[in-house]
Every structure is written in structure tokens, then in C-alpha cells.
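We did not get these values from a lab; they are worked out from the coordinates using the rules stated. Keep in mind that this is a model prediction, so the values were computed, not measured. Cβ atoms are built from the backbone, for glycine too; each structure is taken alone.
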Structure P
Amino acid sequence: MYSVNYHRPASVAEAAKLARDDAKLLSGGMTLIPAMKTRLAAPSDVIDISRIAALKGIKVTGKAVTIGAATTHAEVATDDKLKKACPALAHLASMIGDPAVRHKGTLGGSIANNDPAADYPAAMLALGATIVTNKREIAAETFFKGLFETALKDGEIITAVTFTAPAKAGYAKFRNPASRYAMVGVFVARGKANGKEEVRVGVTGAGDDGVFRSRPLEAALAKSFDAAALEGVTVPDKGLMSDMHASPQYRANLVVVMAKRAVAAANA
């Protein structure tokens with residue numbers, strides 16, 4: 001085992017001071033620890049932020065929702081306030097990995113890693129969420145930059161995500177049976193944005209460049225927020241992922257199928 005310096009800062013400010021050079025932040029460790037074990041990552045320092053109290057917890061005030069970055073998937077899945085404000089997000093969290101992953105993995109760690117098949121990025125786009133860091137606020141629309149890439153800069157730490165609870169939302173995914181990651185996952189949300197009704201659809205697991213919004217599905221659902229409105233609607237397969245599990249054409253069809261299920265769940 002190679003040498004690594006372990007730090008457990010008591011505050012975000014202290015963690016930010018340590019986050020330099022090739023140091024890595026550790027929250028749930030669902031990606032970093034396996035990467036270190038296989039020598040895909042060899043940081044000089046590991047900064048454990050999982051026990052910083054300011055990074056944990058879920059707050060719902062009216063329709064305003066704030067979730068701390070170090071809040072685990074299990075906590076997102078079971079929080080009563082969130083279940084009332086946005087049951088679709090709680091449902092999404094309940095389907096991540098297995099119990100061990102859900103009790104260690106965190107929302108902030110997931111979106112910071114931005115795995116192309118992760119669940120939360122689709123929700124962040126569809127909910128029009130804001131990613132809050134120790135330095136600024138970033139709209140989800142501009143936060144996710146591509147495969148495993150985000151707008152985060154050196155020394156920047158995600159502290160929370162915020163969003164306005166939608167009128168209706170739903171999530172459905174077609175799981176890889178081995179990893180339980182989404183081969184295709186679709187999060188749909190209908191709510192008010194900038195004073196007008198808006199429908200947003202976030203898609204994960206399908207894009208060559210990671211998570212994206214589906215404009216054809218949004219246009220159809222804006223006319224009628226019903227699964228039947230998606231009959232005959234197609235999603236272009238250009239720019240969709242091709243791998244041993246599915247072709248771009250197969251994923252394009254799955255996007256529509258999962259969207260129908262997500263809308264049905266939202267209307268249930």
C-alpha cells in the first residue's frame with residue numbers, strides 16, 4: 001500500500017485549506033476507495049468531510065428544499081419532509097446501489113463525481129437545482145460538463161443543493177442488473193420556473209457526453225403532462241452511448257419508455 005495522509009477537518013473552511021495539489025475529498029468513498037484500491041487514484045492526501053455537521057441534513061421550508069452535500073442516499077430516501085415535498089427524489093435515492101452503498105454514499109459525492117450513469121444528475125437538471133459550494137452557487141444546467149466533469153474548481157467543495165419542490169415529478173430507470181447503475185434513467189418534473197409552468201426532463205445513462213435534457217420529451221409533455229402524450233414521440237439516437245449492454249438505438253427507445261413510466265409515477 002502506498003503512503004497517504006488522512007485528514008478529518010472539523011469545518012468546510014478547514015477542508016478547503018487542505019484541498020490542494022493532488023489531495024482528494026472523501027465523503028461516502030463509493031468511488032474514491034475502489035479507485036485507490038486498484039491504483040487508478042493515488043492521492044497524496046485524503047480529506048474526510050463526511051463528518052462535518054454543516055454538510056449534513058435536509059431542510060424543507062414551504063417549497064424550498066435544501067439538502068446537505070454529505071447527506072447519504074439512505075437519508076434522502078427516508079426523510080419524511082422530503083417525501084412530502086419531492087417524493088420522486090426520495091424514490092430515486094431508494095434505488096441507488098444496495099443498502100451498504102445507500103448508507104455510505106452521499107448526494108454531494110455523487111454529483112461531484114458525475115458518473116454518466118449516476119441517478120442524481122438527471123434529477124438536478126429536471127428540478128432546475130442549484131449546486132451550492134463554499135465559494136458560489138452554480139445552476140445544474142451549467143454544473144455538469146461531460147463525463148466525470150463538472151464546473152467545480154480547485155479548492156471548491158459542494159456544501160448543498162437547493163431547488164423548488166415541483167408540482168409533480170417522477171423517476172424511472174432501466175438498471176444494469178450487475179451494477180444497478182442506470183442503462184437509462186429519466187427524471188421528469190413539472191412546476192413553476194420564472195413565473196410560468198415548465199416541464200423539464202433529465203436523462204442519465206444514455207448520453208455519450210453524460211446527463212442531458214430531452215427537448216422532444218419536454219415539448220410533448222408541456223402540451224399534456226401524461227404518458228399518452230409521448231406516444232409516437234422519438235428521441236434521436238445521435239450522441240447516445242453504445243456499449244456491450246445496449247446500442248444507441250436501443251437506448252433511444254428506452255428513454256421514451258422510461259419517460260412514460262416516470263410520468264405515470266408522477267401522476268399516480
Structure Q
Amino acid sequence: MALIRCDYYSDVLGFGTTMSVLLPEPPSGQIGLGGSSRTGDFPTLYLLHGLSDDHGAWTRYTSIERYVAELGLAVVMPQVHRSFYTDEAWGRPYWQFVAEELPRKARAFFRLSADPAQTFVAGLSMGGYGAFKLALRHPDRFGAAASLSGVLDLADRARDLHRPEDPRMWERIFGTPPAIEGTDEDLLHLLDRPGSLPPLYLTCGTEDPLYQGNLRFRDACAERGIPLTADFSPGGHEWSYWDAKIRDVLAWLPL
């Protein structure tokens with residue numbers, strides 16, 4: 001795999017930003033790492049980071065590069081800071097950035113497929129929320145979406161208004177008071193939209209503080225007859241869990 005740090009200017013955000021990108025390489029003599037003979041534009045996984053992470057977190061804390069080496073899959077990892085992949089009330093338009101500008105820029109820079117059937121999105125924690133929001137609001141753009149320990153009941157989570165590490169976070173992103181429930185920022189509300197959805201995959205550890213919210217999302221899908229692959233197993237909100245489960249996600253993707 002080629003690992004590229006791409007520093008570029010975002011017209012939407014109005015400042016420079018960064019994405020990490022993994023691109024397939026042909027098989028070579030490199031010991032312990034395979035490659036892919038795929039030609040043409042690469043199927044692409046947009047892989048989203050969590051609240052306290054950045055564009056480099058997935059490559060630093062997991063073996064994602066090794067896991068995708070033989071799949072012929074490109075991986076795009078953007079940076080959105082602590083935005084919840086949302087057009088912030090008092091900040092920058094991160095939803096517009098990730099939903100519109102990011103795929104356009106990434107495809108201009110790299111040989112990435114524009115075919116929805118070959119375009120996937122996944123993320124952990126805040127990124128799990130972002131991945132499902134992209135899939136639910138733009139179901140025609142993705143072949144599959146996965147959430148690892150995602151913040152899937154955001155309205156409930158935001159009732160904890162004053163997080164010690166970021167006491168005005170919810171107001172900064174969603175306004176005062178935070179407007180989430182029943183809006184297009186509410187994943188449970190988005191499940192009521194008509195139309196078909198891409199395949200959805202959910203995994204969360206049973207010791208994770210977000211476990212109950214993941215159960216509520218699973219049950220909401222079941223009530224509406226929405227197909228969902230759900231995997232609950234022992235684990236916390238930690239990288240050892242996500243490093244293991246991203247392999248399950250990759251095996252599940254319809255490549």
C-alpha cells in the first residue's frame with residue numbers, strides 16, 4: 001500500500017486541511033505484505049475518525065494498511081476535528097465538507113471509483129455517527145456503511161450538556177439549546193425517511209458506554225423492517241476492539 005498524507009486547501013472550510021489516503025499497490029517482493037492486481041479506479045472506503053482523533057488515528061492505532069493490502073481497496077481518512085460531521089452552529093460547515101467537497105477533491109487527486117456500488121463509508125464513535133448519517137441522508141451514494149461503537153442516539157448523548165473536556169461542545173455544534181431530536185442530525189429520525197438504504201453494519205462492545213444507544217438503533221431498525229447486521233460482543237470503547245472489528249467490517253463489505 002501507498003500511504004499518503006495529503007495537505008490541501010478546503011474551499012468549504014476556508015482553510016487548509018489534511019487527509020490520509022491508502023492506495024493499493026501491485027504485488028511485490030515486500031516480505032509479509034501482499035498487494036492487489038486490480039486495475040482501473042479503486043473501490044473506496046471513507047473511514048471516519050472519532051471525537052478525540054484526527055486523520056491519522058486509524059493508521060496509528062490499527063493495522064488498517066495491512067488489512068486492506070490484498071483487497072485492492074483505497075481508504076480515505078479525512079480530518080473534521082470535534083464537529084460531529086455537522087454544519088456547526090458556531091463554527092464551520094463540516095457536513096458540507098465531508099458530504100460534498102471531500103469525495104470531489106479525493107477523486108480529483110486520486111484514481112478512486114465514483115460508482116456508488118464501489119463506495120463505502122465506516123467510522124468509529126463520532127465517526128460511526130458520521131458514517132451512518134452519510135448513508136441515511138445520501139443512500140444512493142454508498143454500497144454499504146458500517147459503524148463501530150457509534151454515537152447512534154445522539155439526542156440522548158447530547159443531554160449531557162457539559163462535557164468536562166469541552167463544556168460548550170453541543171451548543172457550538174447544534175445551537176442553544178442543542179437542536180437534534182427529530183431533525184436530520186438525528187439518526188433515529190432519519191430511519192423514517194422513505195426509500196431503500198445500503199447495507200448497514202453495526203458493532204459495539206457490551207461494556208461500551210454507547211452500548212445502550214446502539215441497542216436502541218438496532219431495535220429501531222427492526223421495528224421499521226430495515227435490514228441491519230448487528231454484532232455485539234465483549235469489549236469497551238478502545239482501539240483494541242476497533243482494530244479487531246474493522247477486519248470484520250472489511251470482510252463484510254461487498255467488494
Structure R
Amino acid sequence: MTLPRTPSFRLDGKKALVTGASRGIGLGGAVALAEQGAHVVMAARSPQEIEAAAKRLRDMDFSAEGISLDVGDYQAMIAAVEKYGPFDVLFNNAGTNQPIPYVEVTPDNFDMITDLSLKAAFFVAQEVAKGMIAQGRGGSIIHTSSQMGHVGGIDRAVYCGAKWGIEGVTRASAIELAKHKIRVNTIAPTFIRTPMTASTFDDPERVKWLEEKIKLGRVGEIEDIMGAVAFLASDASALITGTSIIIDGGWTAD
């Protein structure tokens with residue numbers, strides 16, 4: 001009797017693009033992919049910050065390079081993907097939020113959030129997918145969504161709209177790209193301690209509320225998302241596409 005073998009989580013010989021990679025969830029995802037053997041192209045707007053982040057990975061003997069890129073600049077994004085690709089993995093993480101009450105949202109607020117978190121994410125994935133198709137060996141596209149892509153949230157009407165949009169794009173593109181052996185999924189974290197969420201954790205009442213909503217009783221750390229990124233990038237998730245891994249400590253279980 002031949003025993004089944006667990007598929008490998010290794011990414012040796014693979015090239016990955018990580019956007020929003022200079023800090024927070026993006027940096028954590030870049031480390032997770034590099035730890036599994038991928039060469040990681042780390043993209044962010046600040047040239048000094050992204051090169052410093054890439055150097056930290058290289059200092060740990062990982063294969064990484066940093067590139068300065070505003071993913072909202074469509075032509076610059078296409079040029080970068082063509083120059084550094086094709087890629088086997090995309091961790092499509094760049095995004096932003098500006099919590100604001102629904103009745104106070106302006107067109108500028110709306111555009112600022114959706115242009116980066118939905119529009120730019122859509123077109124980065126599209127361009128990477130073109131390279132994957134041309135390369136002919138499939139690939140994995142991982143979008144950073146949010147638990148707010150599955151539920152509603154106070155002061156987050158636009159953010160929820162953008163993340164629900166990413167969830168829809170993920171499912172539709174997964175159907176179209178499956179014939180090319182390209183898988184498309186999301187990770188959907190709860191509140192994670194990052195520079196972007198720092199102001200939330202400065203409010204003791206808000207932290208208490210978060211801990212009550214998160215059934216496991218604690219807010220998320222960057223390390224909590226890293227295993228899911230490595231898993232979705234690897235052959236260990238070879239039959240998973242068009243879905244979301246919700247990393248929320250039970251928030252959405254109600």
C-alpha cells in the first residue's frame with residue numbers, strides 16, 4: 001500500500017510579486033514567501049523604505065529585491081510587471097482605508113480608497129495574469145481582502161464596498177483563469193497590528209470592543225497571516241481557487 005504524500009509548501013524556483021511590501025501585512029507576506037524559497041520582488045511607493053525592507057530579507061539570506069512602484073500609476077505598473085516578471089505568485093496587498101461615517105463620505109474619500117484597494121488591485125492582478133498565461137505554467141494570485149469583505153463595519157462603508165468588490169473579482173477571475181491553471185483567492189484578516197491600524201489600537205475602548213468581537217479574544221498579529229499566504233501560494237492548495245481564507249479569530253462566525 002502506497003501512502004499519500006503531503007504536497008510541498010516549498011516555492012523553490014518560483015518568482016513572487018508582493019505589493020505594499022515595505023511594512024505590515026505586505027512585509028509579512030514577503031517574508032513568508034521568501035522563507036519557502038521564492039525570489040520575492042517587493043513593491044511599494046517609497047524607494048528608501050522598500051529597499052530597506054528588501055535588504056532586511058537579503059540579510060537573512062532570502063532572495064529579494066525592492067522596487068519603487070505606485071500601483072495606481074497604470075503605465076508604470078505595466079512597465080514594472082513586464083520588466084520584473086513573469087511571476088508565479090502575486091500577493092496583491094497594496095491598499096488603504098480612511099474610516100469615516102457613511103453620511104460624511106465625499107467623492108474624494110471614495111476615490112482614494114477604491115482607486116487603490118479595488119481598481120489598482122484589479123489591474124495589477126490582470127497584468128500579472130497575462131504574464132502567467134504567456135508563461136504557461138499556471139500560478140497563484142492572492143488578494144488581501146478583509147473580514148470587512150464578508151460583513152459590514154462602522155465607519156467603513158467605502159472600505160467594505162472595496163473589499164466586497166475584491167471578493168467578487170476573485171470569484172469571477174478564478175472561473176476565467178482556471179483553464180490556465182491560475183488560482184485566485186483572498187485572505188481576509190481581522191484587525192491586525194500594523195502601522196495602518198495603529199490609531200485604532202491607541203483607543204482602549206475600541207480595543208476592548210475588538211477583543212469582544214474576535215471570539216479568540218485577541219487582535220491579530222502579522223504572523224497570523226503568513227501561513228495562509230505561503231499555503232495559498234504553494235502546491236499544498238492546488239485545488240483551492242475562487243474562495244477566501246478568513247483569518248478573523250471567529251469575528252464572522254456569528
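When mean projected area of the Cα convex hull in nm², for residues 103-150 alone is calculated, the result is 3.3; to which of the structures P, Q, R does this value belong?
Answer by label: Q.
22.1 is what came out when mean count of other Cβ atoms within 10 Å over residues 199-206 was calculated for one structure; which of P, Q, R is it?
Q
One of P, Q, R was used to compute distance in nm of label points 7 Å out along Cα→Cβ at positions 63 and 183, and the answer was 4.2. Which one was it?
Here the read-out was taken from Q.
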